[in-house]
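Right after this note come the structures.
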Structure P
Amino acid sequence: MYTILLVGIGGFIGAILRFTLGGWIQNNFVNFPVGTLAINTIGSFFLGLIMYLSEYQGFFSGQTRIFLTIGILGAFTTLSTFGYESFRLLDDSKLTFMTINVVSTVLFSMLAVYLGKIVALSVSSYLLGGMK
């Protein structure tokens with residue numbers, strides 16, 4: 001029951017962050033879903049960072065990792081919105097924008113996970129080096 005509560009509280013926080021940050025980013029863009037792209041990229045970065053810090057250093061407990069990844073980031077990232085917005089671009093005969101959205105979201109998300117890994121490894125190396 002405690003784990004379910006952690007996921008729920010994390011989801012509450014992630015949904016609010018998604019709504020406020022995604023809306024703020026999207027505010028100046030009309031024809032392209034930049035807010036969703038940014039949210040997916042940011043979420044992917046933090047997922048990579050958290051998972052690699054967990055895997056390489058045991059930096060987070062299992063409960064903390066669940067709270068951050070499934071709870072906060074699960075509600076924060078927006079794959080269903082991405083799918084809908086991409087389809088709407090296609091449905092509106094904006095094939096170029098749809099292609100840009102799909103390709104950039106996938107590439108930026110993968111790049112962000114990789115950058116999260118690099119930061120996690122650097123932090124781990126620094127912490128281990130600093131402890132000697």
Structure Q
Amino acid sequence: MTISLQYCNITVNDTEKALGFYRDALGLELRNDVASGGFHWITLGSATQPGLEIVLSEPHAGRSQEDGDMMQELLTKGVLPMLVFRTDDLDATFEKVRASGAEVMQEPIDQPWGPRDCAFRDPSGNMVRIAQAPKD
């Protein structure tokens with residue numbers, strides 16, 4: 001038996017602004033853009049991990065009003081789970097994301113628990129960490 005992660009969701013306030021961050025700054029590829037009921041879901045992927053996708057959606061997309069309101073509150077507080085990406089060149093990735101205008105939370109540093117990483121906030125306030133891939 002095998003198992004693998006197919007996709008994960010990222011809740012954002014504005015899918016178009018988020019698309020600019022995840023596609024243009026981080027370099028993910030647009031895979032799908034589906035509209036339904038006044039909302040749309042944007043699916044992104046990576047050429048280096050072809051089976052894994054990220055879906056951007058707004059707090060109320062596909063949820064009840066009450067659940068959407070709760071998601072919006074958590075998003076506004078900035079307490080949704082962070083995302084962690086891995087790159088083979090942290091310094092170049094950091095400069096590309098910083099040049100996009102993303103809010104820098106932490107410049108690249110060596111963490112005491114091992115990885116070298118940095119952190120940004122996406123346009124909706126989600127924390128995005130980027131770690132250097134370990135050298136083989």
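Where a number appears in this text, it was derived from the coordinates with a stated rule and is not lab data. Predicted model only: the values in this text are computed from it and were never measured. Cβ atoms are built from the backbone, for glycine too; each structure is taken alone.
Looking at structures P, Q, which one was log10 I(q)/I(0) by the Debye sum over Cα atoms at q = 0.10, 0.11, 0.19 Å⁻¹ calculated from, given that it came out as -0.35, -0.42, -1.16? All intermediate terms of the calculation are to be shown ahead of the outcome.
Working: P: -0.39, -0.46, -1.05; Q: -0.35, -0.42, -1.16.
Only structure Q yields this read-out.
Sticking with this one: Using relative contact order in percent (Cα under 8 Å, 6 or more apart) for the comparison, can you identify which of P, Q gives the largest number?
Values: P: 38; Q: 23.
Between P, Q, the highest calculated value is found for P.
Kindly point out which one of P, Q the value 2.2 was derived from, the read-out being distance in nm of label points 7 Å out along Cα→Cβ at positions 53 and 93. List each step's numbers first, then the result.
On the way: P: 4.9; Q: 2.2.
Here the read-out was taken from Q.
Given a computed value of 2.5 for distance in nm of label points 7 Å out along Cα→Cβ at positions 21 and 37, which structure among P, Q does it belong to? Before the final figure, lay out the partial values.
On the way: P: 1.7; Q: 2.5.
It traces back to Q.
Could you figure out which one of P, Q the value 1.5 for distance in nm of label points 7 Å out along Cα→Cβ at positions 45 and 77 was computed from?
Values: P: 1.5; Q: 3.5.
Label of the source structure: P.
With helix-only ellipticity at 222 nm (-39500 (n - 2.57) for each DSSP H run of 4 or more, over all residues; to 500) coming out at -26500, pick the structure among P, Q it was computed from.
Values: P: -26500; Q: -6000.
Computing helix-only ellipticity at 222 nm (-39500 (n - 2.57) for each DSSP H run of 4 or more, over all residues; to 500) on every structure in P, Q gives -26500 only for P.
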